[in-house]
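Structures follow.
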Structure 1
Amino acid sequence: MIVIVNGAFVSSNKPQILVNDRGLLLGDGIFETLYYDGQYLECYEAHWQRLQKGLAIFQIPFQLSEIMIHQQILDLLAANHLMQQTASVRITITRGTGERGLNIPASQFPSWVIQAAAYKRVSSPLTLDVSTHCHPGKSALSSIKHLGYQLSILGRLEAKQKQIDDVVFVNSADEVVCSTAANIFAVIDGDIVTPPLISGCLPGIKRGQMIQQLKKEMTVIIRPILRQELLEKAESIFLTNSLTGVQSVKQLLTGKKEIIPFIK
């Protein structure tokens, strides 16, 4: 596969990242993952706006424009013969290289990597369980996609150990937040409910799109969902993510055993 590193097309199997890149050493960077439907990059503008928010929070002086990155993505898709099929696209931006330690370099030269790969959405309903790891809740980082995904990795390890698809995180107030990589919705007492951003969940692009779409046909309530409420009262549960789309849940290991799959 071909990737783009700092604007250059290179082979993905050759070393490209310097050992003193702060993204590698400190997680000093951000990313966005997009879905390409074979013709268009889904919600590209919304992803770009969230990327800009992340750059502003980390104060990374990235200069390339929305149009320039969009064109680089299209060129990369073409280089990998992916223009006529569905694909995943990831943009990663780091502060670049620096000396040892946390001090911010006086001169900053951000690095960026764009990757693309063939990808097909899977519609099989999921089996979940509530994670034993506590979500930290709302913070300066909960509104962006940064490179510190350690909690999600712990969640996937937990899911693998339990031989299930994913786990649901709750915060210290025992409120449902999200899964390892998706926002969560539940049908409770006939209404569709999803956690508010104050709970700590990411303002997912697909989440926002789904809220607007569902509001045209039914009631959607944004409010805290307690762990026990999800386990005992949820009639249906589904997850949303820009890449995976909408995924129904068929089972929770704890509490209510069988869940009615949600039909879009």
Structure 2
Amino acid sequence: MDLMKGKKGIIFGVSNTHGIAYAIAQQLFNAGADIAFTYAGETMEKRVRPLAESMNAKLIMNCDVTKEDEVAAVFKECERIYGKLDFVVHAVAFANREDLQGRFIDTSRAGWDLALGVSAYSLISLCKHAEPLLNEGASVFALTYLGSEYVVANYNVMGVAKAALESSMRYLAADLGKKGVRVNCISAGAVKTLAASGISGFGKMLKAAVAKSPLQRNVALEDVGKAGLYLASDLSTGTTGQILYVDCGCHAVYASVEEMDLISKSIEA
């Protein structure tokens, strides 16, 4: 398949083969895309570089998205190597572990600033520096989660960060739409990744998702990867300012019969 043949872009946030960002990269590469990769620090470089090299990446570069000079340097190098870009994927998020436990009300100011800065403002930063390089018809998209709209146990400040990310996406879509650039978000359901393992009680979330889902299963990494391919490609030329839910329908259901049975059994126990 050559859906992305001749398309060039960059992915921020690939960290291992068991993550959503990698699943998206894999789909884009298999469709013919030329992909640049970034990593944050030496430890991550050891993980990311082999993955990027396996996809023939021409650019593999360190970037802390909270540092404007590093973001600027990455896009300057993109311009040197690629000239113009057709897609930018934002798959970056972080919060202190202690802020993903207990009560949201106990979130520290420093924890708030860190989570919002890394997980939300960074999308604005990437778009600002990428804008001069984006071809007409280019696509930018970020990864979000339903915890932005509803209270999810132990998601806490990350839910607020994702809400800020989604709102930022809509304003960026308005700004960049004048240049023919699309900006969207993928809201993936509960899926087994190393990042998700940091959320307390994640195993229970997976079981609850199966009970709630109209498709009666958890979303797979391949499902999300294909959604990324759709948004990055010309198949989505009329889609911008949108949240694309890839969660087997969980977002559309308040509580299924199966889920209510689970809750009832839990209460009885």
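I have 1.09 for Rg/Rh (Cα atoms, Kirkwood Rh), for residues 41-112 alone, calculated from one of the structures 1, 2. Which structure is it? This value belongs to structure 2.
Have a look at 1, 2 and say which one yields 2.9 for distance in nm of label points 7 Å out along Cα→Cβ at positions 145 and 177, as calculated. Structure of origin is 2. Comparing distance in nm of label points 7 Å out along Cα→Cβ at positions 17 and 225 across structures 1, 2, the highest value is found for 1. Among the shown structures 1, 2, from which was the value -13000 of helix-only ellipticity at 222 nm (-39500 (n - 2.57) for each DSSP H run of 4 or more, over all residues; to 500) calculated? It must be structure 2, since only it matches.
Quick note: the coordinates plus some simple rules give every number you see, no bench work behind them. Quick caveat, the model's predicted, so the values are computed rather than measured. Cβ atoms are built from the backbone, for glycine too; each structure is taken alone.
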